[in-house]
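There are structures below to look over.
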Structure I
């Protein structure tokens, strides 16, 4: 299965994410979390869920090379820095 496996690098609701999509989907998810943090104080809205960063592929157990992939904390810092500029 290792030869056919796409090795997802993490889970961002609603599903697993491959490395080529990780940084963009994480940035999109951070925006959803920020919206939840603001609107959730006055409106009852659903929780956006949680991000899970994999160290090993959940399908074939191959180690994941996370070089070039943002962590949740880094993406959150980038988002707030960009928001403060604009």
Structure II
């Protein structure tokens, strides 16, 4: 199977999913579970590639969380400053 065929499967599956899909946390946890169960059956290279994908998802999720947290802090400070 070629990568463009897999991407087509991704598109097809995405089209059938509800508008609000699983959260990044759920996706990361699902990938972690799959990797934990598959560790001995995957080649070292495939395992490392999937770890890299999980790390990228984790980092993106963490960065989005941090950005939301930073905005919340700024908004709270701005609100508090405007009260004085």
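Values quoted throughout were computed directly from the atomic coordinates according to the rules given, and no laboratory measurement underlies them. Worth saying up front: this structure is predicted, and the values here are computed from it rather than measured. Cβ atoms are built from the backbone, for glycine too; each structure is taken alone.
Structure values in brief
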| quantity | calculated |
| --- | --- |
| helix-only ellipticity at 222 nm (-39500 (n - 2.57) for each DSSP H run of 4 or more, over all residues; to 500) derived as -13500 - corresponding label from I, II | I |
| Given 6.4 for mean projected area of the Cα convex hull in nm², calculated: source structure among I, II | I |
| Mean count of other Cβ atoms within 10 Å over residues 17-24 from the coordinates reads 9.0; which among I, II | II |
